[in-house]
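Asks: Take a look at the structures listed below.
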Structure I
Amino acid sequence: MNRRPDKNHSDIFMLIERYEDMVKRDLLSFFDAHEFEDIGDYYIDKGLLGEAMESMDIAFKQYPFSANFLIKKAQVLTILERLPEAVNALEYAETLEPSNPELHIAKGSILSKKRKHQNALKHFKKAQDLSIDPVDVYPFIAFEYQCLGNFHEAIKHLISFLEIEPEDDIAIFNIAYCFERLENYNEAICFFSKLTNKTPYCEIAWYQLGLFYNKSKDYKKAVWALDYAILIDNSFAAGYHEKARSLSQLGETKKALKTYLQTLELQEPSGYTYLKIALCYKELSLFKQAIRYLTKATHEDPQLSEAWMEMGLCLDEVNHTEEALHYIEKAINLNPNDLEYLYIQTKIYKKIGLIIETDLGYKRLIDLGCNSPIIWIEYAEIIKDMNEIKDAISILQQSLKQNKKHPDLLFRLGAFLFLDKQIELSKKYLQQAYSIKKEGLSELFHHMPVLNVNKEFKLIINSLK
């Protein structure tokens, strides 16, 4: 592929003005072939695809033996998903210039649209062989390798491209995507460190470096890299968001809050941004401010279930627990099988004394496959408190089938069996539990202090030591 020197904006503007004047007057004026290509590129870049095709038709009338205008028209037809017409245009172009590298790029693009990535690769590699300056073909080849899941090859071609075009945003995002898919964070950090040395004023490169430091849990270096991205472009909202996230991970909540608030001046606020601000206020125990921003979050994005859930949690913190339940239910309506949400709802039911709802809540969690021992223990406690000790014992025995020899379950089962006067069986489970986790005994007394003053139970415990 041959590179033409870029025209400045005034030259392009004058060229387009002259061309549109010709079309308006229905006259035939002379434009050289490169000018027609610039006209087509201008309309494509502006998304004016109808005008782009019209300009290529006019160009082909003036240059009937040039394949370039048919190829460019085919590219527009491909964008419009009019693939059969695009193929026809390329077949004609091939009769004129079978060795035109742009022809094979266009053919490869159509095959890529059809998800025939291996065949697309063959055409892109042929374009590479035919091109005087093949570097522009590398992103096409890299994309096909991405689609085939060969991220190592994609990275190799993107590195070659970025050596020549180090500030190409799309290539930077694509190589970052490949590193992420491979979870090769150290190699990504190494690459973007070199890239920022080569192009120290490319905010996207600094941003990606910050992202990978973040993924590697090196949050201080993430903040350092993101500060450079923001310094280069102080309106770079994504940089502020990622910096705030890193600051939150460092426990610097006030700084994170300040950074999130700055984003409100840079872009239209989203529900997610309001949510993040609210979470900072919540972390600082400023629940009223958190509720204010959560209200904004739910207005901005009513489908943001986490905002509804956090609203419920904050209302509970300020002792509006019954009102909290309303918002928690809204979150669950959006994510009906979210185990964490259902668990929070069940805990709120328990807190406000809705015993039947609490019972049903724990049953639903278990039915949905929640095998956490704490869930089973809490459920058994609820049933015990309803004076259904045998059912509570049965629940713990059921849990032990899935959480074999879990000491907390064994301690609680031993305690419940003692309350049910099944002393020998109680000793058996307490002995098992104590042999696995001695400190679990103090935890048991914390949750069931009545046993700590029970002489008979203390005798059993002393026999274990």
Structure II
Amino acid sequence: MKKILLLAILVIQNISAQIVSKDNLFASNGIYSTPNYDAWSKMVQNSDGNIYFTYTKNNGMTPSPSFLSKLTATGTIDTTFGNSGEIQLPYTSYDSQLKMQQDGKLLIQAFTSDANINYSVVIRILPNGQLDNTFGVNGIAKIADINPDLNVRGYGLVLQNNKIIVYGQKTIIPLQDPTGIICRLNENGSLDTTFGMNGFINNFSNFNLVALDNQSNIIGFGYNKADPTGSAYVGAVAKYNADGQLITGFGNTGIVNLTFNPGYIQSAILDSNNNIIFSSFDPNAAGSLNKINANGTFDPSFTANFNSSFSSLNDILSIVEKNGYYYIGGMNYAQNGGEFFISKIAQNGQIDPVFNYFVETDPNLTTVGDMIINDNNIIANGSGYIVKYLLNSMTLATTNPGKSSSAVAIENPVSQNLIFTSKDRVTKIEIFSVGGQVIKTIKDSHSSVSDLSKGIYTAKVTFENGNTTSRKLIKN
């Protein structure tokens, strides 16, 4: 292959990015197809760029069996994981929750029942795809009387150091009000009775989000009764300490009720500033993005800014915060009845003018349900497909064009040695994996990179004058 010198010119600028294409080196032309897909899927990525994902397979069985599978960084099934690349889960989970512990073990939430008792099930799986028999009973912990809510949204897992917070909704009994439930498991899967009241929190109507804030407090968001004696529900935020006791200094009782019902909550996160960002569905206006401040007050200007940024209807099913921005994914209704939709939103609710938004043209790719945001790529999961999009990190927004520039030319693709030239002194070049991890640092031109596997990397160049720039690097 003929080598090309890539010239990277940097004016002191903030780097933003746009989706430029699918990564043709990932799976088949950037797309991995889940076999016989029948439900929502969740995914996590480890530091090597490998992807673990859940899915439910439509094979004529009732209920449909659920699986955990593993892709390599290049989008191929890792056959060393589980049984030829997957493990069938002991219980079905139509909309599973998937978390990765710091030690690489994987946690999945599912549901089951026996006789007249419903259970939330937490399954722990080793990095090699085998059940972790040190957890619960043969790798499975059951908590009685925890269910998803009626919208199959209000449940999940939260990692709290070595313990596991599980939330959902108490089994609904006719003529009784719904009750949200939070409990905590010890590292071995047993119930932690020091949490809340004998291991449980049950003083809130419905949790759609449970998360840890910057002070390790537990934040719950969802619906609560506007009046304990009435029948109307409003949006609400609850704040508990790390051991599940209400912090009464938050609002009047530890729970702040909003003045309105937020409608059908589709996705929600707690951001790095302790604000709640959530999407809600309106059948007339499709998805709207909203913000609740850290003190529990609603920010109407954020919603107004967001709604004014889009002329077409969008459903928002995934929200990910990275580097001070909110990446949103879901469905756009502008063409073909629905396509993958991805955008980037600033902290004031306005669309990022450089990234703008991306709408897929492939009619098979209809709905993004989960995303992984890396520095140089976005991995989107939905409609039975996992798609890897490349970002153009050289799309720049100039903040001070009057200052001098730095330039570097890098020989690309690279085989044995990384060769570069620059008019300014280069202090180091850091090479990042697809997962955003630094895997090699070099200081001199002609340095060996023969130890790198074939694939695509990002090279971040740091100059002596403090400037930096990044380029895609192809290793043959």
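Asks: Thinking of I, II, which structure, once distance in nm of label points 7 Å out along Cα→Cβ at positions 182 and 246 is computed, gives back 2.3?
Replies: Values: I: 2.3; II: 1.3.
Derived from I, not from the others.
Asks: Next question, about the same structure. I, II: which one has relative contact order in percent (Cα under 8 Å, 6 or more apart), as calculated, at 15?
Replies: II
Asks: Comparing Kirkwood radius over Cα pairs in Å, for residues 110-189 alone across I, II, which structure shows the greatest value? Present the calculation step by step, with values, prior to reporting the outcome.
Replies: On the way: I: 12.8; II: 13.4.
Of structures I, II, the maximum of Kirkwood radius over Cα pairs in Å, for residues 110-189 alone occurs in II.
Asks: In terms of distance in nm of label points 7 Å out along Cα→Cβ at positions 102 and 222, which of structures I, II is highest? Intermediate values should be presented prior to the final figure.
Replies: Numbers: I: 4.5; II: 2.8.
Comparing I, II, the top value of distance in nm of label points 7 Å out along Cα→Cβ at positions 102 and 222 belongs to I.
Asks: A value of 66, 26, 23 was computed for semi-axes √(5λ) of the Cα gyration tensor in Å; which of I, II is the source structure?
Replies: It traces back to I.
Asks: Match the computed value -500 of helix-only ellipticity at 222 nm (-39500 (n - 2.57) for each DSSP H run of 4 or more, over all residues; to 500) to one of the structures I, II, and report its label.
Replies: Working: I: -24000; II: -500.
So the calculation was done on II.
Every number here is computed from the coordinates shown, using simple stated rules; none is lab data. Since the structure is predicted, the reported quantities are computational estimates derived from the model, not experimental observations. Cβ atoms are built from the backbone, for glycine too; each structure is taken alone.
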